[in-house]
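Below you'll find the structures, each written out as structure tokens.
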Structure P
Amino acid sequence: MSFHWAKPYEPKSPVMKWIDSRLPLPRLVVESLGTYEAPKNLNYWWNFGSLAGLFLVVQIVTGIVLAMHYAANETVAFASVERIMRDVNFGWLIRYMHANGASFFFIVVYVHIFRGLYYGSYKAPREMLWILGVVIFLLMMATAFMGYVLPWGQMSFWGAQVITGLFTALPVVGEPIQTLLLGAPFVGNPALNKFFSLHYLLPFVIAGVVILHIWALHIPGSNNPLGIDVKGPQDTVPFHPYYTIKDLVGVVVALIVFSAFVFFMPNALGHPDNYIPANPLATPAHIVPEWYFWPFYAILRAFTVDFFGIPAKLWGVLAMFTSILLLLFLPWLDSSPVRSARFRPVYRQLFWVLVADVLLLGYCGQAPAEEPFVRISQFAAAYYFIHFLILVPMVARLETPKPLPRSIADPVLPGETVAQPAE
């Protein structure tokens, strides 16, 4: 446990004592949730971690059911999806839950990431926690891409054609990598089988990394909105029942919104072209990935001119992958000892500029590859890298933070508050 004052688990019944002495799984669960001491000032932005777990479970359960009826063959894949929608009992519900669950999974994870950026949850001693979170995000993107191919509609087929074709930009190894991914020199049945297999497997890999993520969280303990370390039991409360109830409120609200999409606008977050069977001879007028890839797709398309003898396509591929991998190094790019943006006025303003910049990239990512969207995406992509590589390190050195509270209990408990200067 992260705090020495947390009450250890002591089984009461002889059966539980016997199990605990041989396989301490109940102890792991209880000490991870029941007796885990969390900072008493966590707000509702901390709900999105549990919501990510909820939608991961939704995706795994609905995905297992869909896999029972799906046929991973290019001649019948589209028809099997239609059969699920029309003939399988509640198949329409399971598929709509799975399709919209992917979008909601990304929504809560994006909020979770930006909450970490705002409150400095990536800083020491939580670097490994942050790195595992980025790994989960990368696995999510790979899983979502492969799942998007499975319906074998027009956008599925051509999305796979475009995304896997990006690897051909890599010199020497590009085409072999593309052939390895597709199982053939083209997008066809081998690729569909391979993507189906990996799409089924990767959620369980994500679940395994989530367990490591939670483990890494419980070693240093949770961060908090003030970004200061807990000083004693006066700064914490048991996770159960205080935060389990708070998480339950978030779950209820999230499920209400999720149900509204599933039952009343199930295709609002998808693309209509995916209800057209894949046709290798008819290219869609505008190929666009799912919405949660739009910011990175805009960065990819922002490069239109060759630099230093390197093709623009290769620059775009490198920039797209670098924009994600850059997050892995954020704990060392931001050297400020103050975590929370509440006490970093300059960093707080830059954070909201970054949010606007990512939203702008997302808008450009879904727009046609024409002016003015290409030019806007170029400026937005440039700012994205400037933010992390130049502004964040510079502000960390030059900014004068506000004084920090003495402890978490000061803003919560009545009494005199003694501020301490930021180091």
Structure Q
Amino acid sequence: MNNKIKLAVAGAVLSAASVANAGIVIPAGDWTLDVNGNVNAFANFSQHDNEGTINGDLMSAYGTGSASNTGSEGSTQGINTGLLPAWLGFTGTTRQNDVDVSFTMSMQPNVSDNGATGDSKQPLWRQAFITFGDKSWGTVKLGKDIGIFGKNAILSDMTLLGVGGGFRNSGVSTTTGGIGTGYIYAAWKGQFAYTTPNMNGFQATVAMVNPNMLDRNSLQGSSKDQTSFGFEGEVNYSWTGDVAGKVWASTAQYNDVKDNQYVNGTGQAWDVQMWDIGVNLNSGNLGLTAYYYDGEGGGSGVLGYYGADSNGKERDSDGGYVQATYVIPTGTKLGLAYGETRVDKNSGETTVLVDTQSRWTLGAYHPLTKHLNLVAEYNDIEVDAHNSSIENDAQAISLGAILFF
């Protein structure tokens, strides 16, 4: 992947849409408007073997590792976007009274639809925020954007240009990449965040974030308001040279989480305390990434999902991934990655709970032009249950392209 594509990926995911990372730039009086985004589509050919229901199986919930019926085995085909949804973003920037000011809004439409008329899907709306600051004292962000904890894990995932997990269902807005098989999803959260100036490669971010109605048994969130904000933060250090790289660590803290079980009187509140660490290294055509996370209450794939039992006792969870890429003389980037997540079972639990979710990815990403990448991936997903012989798995070949502007 060349630098243009790297900048486009980071810009599309984080809307770091400065003039340096520009898409289509339009001067407008005191403002500069940047229109940026991507369109991508993949044909997915998959097969799956579902031996039974495993609670906390994110792959089943997102249509990767199993079908809805126990004991099912078969194959599916579908056209869908990849881990990065199709994207249309607008960022306006200006400098007033010695302050850099910007706004960002974006939408994420679909490239396929399972409705009979092809009109049932609605776009996502992932960003609406303002920033203000200066390179001398830092930047403040107010509004909805990607979360802090786990952000660099998904940004470093090579399947951001491809599919990863979540390939079995067509018509969805996005696949899952390495979510649930290597890292917890950073998600899109309302936040008040402060980022320090870049101090010779070192930066830090602290944020008060919306708790997003965490629910231990649902990916859709809880109907119960939270009693307090969550807090997330990150420190990172980047350097250049013959061996360039970045190292980072982040954390997430949510106290007294109340979900639908609590509302219905069948469960207790719990806490989420997670941390992670990662490193990217690049030397010539070789790129290496290693990532690890750990904590309690975080659950499986999406923060809080099966993070605690009905008594409010947090489950320990951890995971990570390793990834190696190499650019061959044709310009094609070849990559191999392995990731897994693990959720511990509390003493006395009888629930058939996910133990390990793992993923192998083999990918080829070829820059046909400076804005257009052709992509081929093979993904192999396996989900194992605690104290059970149940194992769900799926494999897929994905072929497609992603265009940045």
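Comparing distance in nm of label points 7 Å out along Cα→Cβ at positions 283 and 299 across P, Q, which is largest? Walk me through the intermediate numbers first.
Numbers: P: 2.6; Q: 4.2.
Max of distance in nm of label points 7 Å out along Cα→Cβ at positions 283 and 299: Q.
One of P, Q was used to calculate helix-only ellipticity at 222 nm (-39500 (n - 2.57) for each DSSP H run of 4 or more, over all residues; to 500), giving -19000; which? Don't skip to the end; give the middle numbers.
On the way: P: -19000; Q: -1500.
Considering all the candidates, the number was obtained from P.
Suppose Cα extents along the principal axes in Å works out to 73, 60, 42; of P, Q, which structure was it derived from? Can you show the working numbers first?
On the way: P: 73, 60, 42; Q: 62, 49, 49.
The value was obtained from structure P.
Using relative contact order in percent (Cα under 8 Å, 6 or more apart), single out the structure from P, Q with the greatest value. Intermediate results must be reported in sequence, preceding the final value.
On the way: P: 21; Q: 17.
By relative contact order in percent (Cα under 8 Å, 6 or more apart), the leading structure of P, Q is P.
Read the figures in this text as sums done on the coordinates, not as results from a lab. A quick note: this is a predicted structure, and the numbers were derived from the prediction, not measured. Cβ atoms are built from the backbone, for glycine too; each structure is taken alone.
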